Structure P
Amino acid sequence: MKASAFAYARATSVENALELLADQGDRAKVLSGGQSLMPAMNLRLISPELVVDIGGLAELRGIAVKEGILTIGALTRHVDLLKSTEIAVHAPLLADAVTHVAHPAIRNRGTIGGSLAHADPASELPACMIALAATIIVRGPGGERRIAAKEFFTGIYATAMSPQELLVAVELPVAPKGSTHFFHEFARRHGDYAIVGLAAQAVIIDGRFADLRLGFFAVGDRPLLAGAAGKLVNVAITPAVLSVALSALADELDPQEDHQATPAMRRHLAKVLLTRCVAALLCRPELDAGALV
């Protein structure tokens with residue numbers, strides 16, 4: 001199939017893009033990398049009347065660190081994240097996660113802003129944003145808004161942005177001393193949509209979690225910042241403590257059934273991932289002895 005007929009406008013600035021969006025409202029869609037938008041249009045899952053191309057806006061590209069904050073422009077491509085020294089040093093979780101995003105051709109065109117605005121619940125980067133306590137910066141007719149990542153994603157392909165707003169950047173706190181991370185996903189093939197995945201950021205002091213943020217994806221209609229992490233912070237991790245956390249996680253999950261997995265399978269895989277995450281971050285392989293996958 002091919003997309004329905006649509007008008008095309010190439011934005012010359014952020015302000016110009018906002019003017020176009022304000023004029024068209026929900027009849028317009030923003031084109032950044034196009035790796036999610038164009039397939040959806042070709043399948044006629046969406047049929048915008050106007051496509052606003054922001055791909056030429058250099059002001060929305062780039063990675064910078066200032067005063068403990070890592071800022072990533074919305075048009076920064078996945079491949080730029082992989083090559084960035086700043087990302088490798090200050091947000092290595094992102095570098096690990098991006099290697100799981102589709103395939104090189106997609107990573108060469110896809111952008112971080114496009115991925116976050118698309119809000120696919122099986123996507124890697126939204127889960128990373130909640131694990132890293134990111135702030136999503138959007139701009140609209142009323143000015144700039146700063147939205148915590150955990151509040152940005154509101155449902156399947158749904159965000160807290162209005163149709164007149166544009167995602168312009170992401171801010172991440174620089175990883176503190178003693179921080180570490182974990183990323184893994186189960187997929188049928190590398191590059192396929194995840195069946196279940198986990199992006200985790202932690203601070204470990206004297207063999208215990210001083211902080212732990214667990215961002216699960218493909219387990220519901222949006223990425224999940226798991227409250228079960230609280231069961232593992234500032235306590236000595238024993239099999240009994242881990243078991244309590246696993247039970248708490250199972251209660252939080254609301255996975256859907258699809259052609260890839262049943263809800264029971266997704267719950268099981270999420271518990272496996274949490275077990276492996278804790279064992280890997282604490283260098284305690286004995287905790288992972290019961291993980292069967």
Structure Q
Amino acid sequence: MILVTGATGNVGRHLVGELLTAGAAVRALSRDPATANLPSEAQVARTDEMPLDGVTSLFLNPAVFWNGLGDLLARAVEHGVRRVVMLSSAAALDDDPSNHLAAHHLGIERAIEATGMEWTFTRPGEFSSNALAWREAIRAGEPVREPYGAARSTPIHERDIAAVAAKALLTDDLVGAKPVLSGPEPLTHPEMVGLIGEATGRPARFEEIAPEQAREEMLTRPYMREGLVDVLLRLRARAVDRPMEPSGEVERITGRPGRTFKEWAADHAHDFR
């Protein structure tokens with residue numbers, strides 16, 4: 001049995017599908033199983049109950065545990081869980097002690113390593129799905145307002161992250177690995193906005209704003225705190241001169257090229273109409 005935390009999230013939902021297609025038994029966790037809308041083949045349980053009976057492998061999404069793992073890892077060991085695949089972050093490569101995002105992921109990685117269980121830490125960079133934050137502006141015909149328009153990143157499709165996680169859960173190929181995952185091409189946010197416009201057949205514009213204005217706006221969003229906002233802005237500024245290059249790991253691990261942002265925009269065009 002494979003337990004998937006965050007099963008209704010951008011990555012988790014696709015991972016559940018990948019595992020079921022491969023014939024695996026899946027227990028999917030949701031805060032509200034009644035509205036999870038997951039395949040009937042999956043067992044669906046409440047996140048706060050965290051049932052570990054019969055579980056041999058665990059997909060750990062740390063976004064579900066921002067306030068800490070509690071006794072999850074100790075309970076996993078007691079129940080005989082053999083493997084943990086964690087949705088970590090490329091931010092873990094940053095050794096800046098003020099990077100709260102890096103510290104959060106590295107702390108969980110080290111706690112998992114200390115358990116003696118097998119592990120894999122997938123480390124994706126920017127998710128293509130982060131662009132969903134632009135939905136309201138694009139639907140309203142307003143410009144997407146962001147700082148550092150010249151910054152480049154390599155956005156990765158959530159399906160590719162799920163495919164790598166499935167490989168780590170279903171095979172021994174990635175035990176002890178920390179693959180840095182990226183999309184296949186570096187893009188600026190203005191270029192990404194333009195690709196969304198092409199996919200929807202509607203105008204989509206980008207307007208660069210000052211970092212100070214962006215900070216104020218970001219702090220009004222759910223789950224955004226000052227430390228996290230400052231880290232995200234600092235990483236964005238860094239990407240102007242030092243963009244993350246495509247890692248090639250998705251193709252190496254899955255045997256097929258990573259999906260482009262243009263493909264992601266086509267998959268999600270309905271979200272922006």
Structure R
Amino acid sequence: MMTKKRIDISKYLAYFFLIILALIWLFPAVFGLLTSFKSQGDIMNVGFRMLPANWVMQNYVKLLQNGSSAPIVTWFFNSLFVSTTHSLLVVLIVSLTAFGYTRINFKGRDFLFYSILAISMFPSAVNIIPSYKIVDSFGWTNNFLVLIVPGLGGVSNVFLVRQFMQGIPLEYDESAKMDGATDFTIYSKIIIPLVKPILIVTGMFSFVGSWNDFLWPTIVMNNVKMLTITAGLQLLQDLYGNYVMIGQLMAAAVIAMIPTVLLFVFAQKYFIDSLNLNVGLK
């Protein structure tokens with residue numbers, strides 16, 4: 001009875017701390033959402049007020065109508081195109097690379113992988129100037145390629161998928177080869193269905209990372225029409241940063257959050273499945 005009681009107490013304590021952490025993370029998002037429905041006079045009132053005194057939609061209407069200096073609809077679809085294309089290419093390239101590192105034997109395979117993994121430990125900030133010089137020499141500035149191509153072969157994603165693939169027995173490959181299957185057939189018909197959960201999570205992380213990327217788009221894009229929504233929020237802060245326009249700024253932030261929230265809601269099952277390296281072998 002004592003052991004059971006201790007287990008129950010530890011479970012309740014875990015739930016308590018998780019709820020506290022959830023509230024800490026959710027409060028800014030909820031406050032920003034509620035602020036986006038406040039009128040100008042409501043925002044300018046002195047003192048803290050969580051709920052709007054009068055619920056209004058004027059912040060969203062004015063924001064969407066401003067298509068010249070702050071084309072947020074264009075920014076939204078720019079981000080959607082860039083993030084979707086980037087995440088799909090990441091899944092393809094990372095899965096092929098991880099397949100090569102786990103299922104194909106070649107001289108220096110492990111040394112090459114761990115060398116690249118060690119190099120990737122350097123802070124990403126030190127690569128900004130060299131990366132800009134490279135893409136500028138290609139003529140990719142103010143082009144969506146500069147947001148899509150860099151980072152396609154992220155070593156952390158390769159490492160994650162590689163670890164997942166290592167949990168798949170090599171006997172699957174050997175049996176397929178005895179039936180005349182090629183390496184590509186093994187990759188596409190056997191390995192990919194088994195590692196689908198981790199590939200979906202990799203794609204999800206890549207989408208969110210590309211969608212939330214702020215520094216790189218502000219460096220390589222100076223055309224307002226080509227900005228992503230995160231870089232556009234910085235421009236909105238310059239335009240609407242005064243106290244009167246806080247409602248429109250919060251409305252833009254809420255619009256920017258919608259895809260990532262929906263992605264997590266619909267893909268959380270695969271995220272949980274990816275934690276089990278043997279989920280594809282059931």
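Coordinate-derived values only; no laboratory data. Keep in mind that this is a model prediction, so the values were computed, not measured. Cβ atoms are built from the backbone, for glycine too; each structure is taken alone.
Some points to look at:
- Among candidates P, Q, R, the computation of Rg and Dmax of the Cα atoms in Å that gave 19.4, 61 used structure P.
- Distance in nm of label points 7 Å out along Cα→Cβ at positions 68 and 172 from the coordinates reads 5.8; which among P, Q, R: R
- Entry that produces 19 once relative contact order in percent (Cα under 8 Å, 6 or more apart) is calculated, selected from P, Q, R: Q
- Each of P, Q, R could give helix-only ellipticity at 222 nm (-39500 (n - 2.57) for each DSSP H run of 4 or more, over all residues; to 500), but the derived value -8500 comes from P.
- Each of structures P, Q, R was scored by distance in nm of label points 7 Å out along Cα→Cβ at positions 60 and 180; the highest score is held by R.
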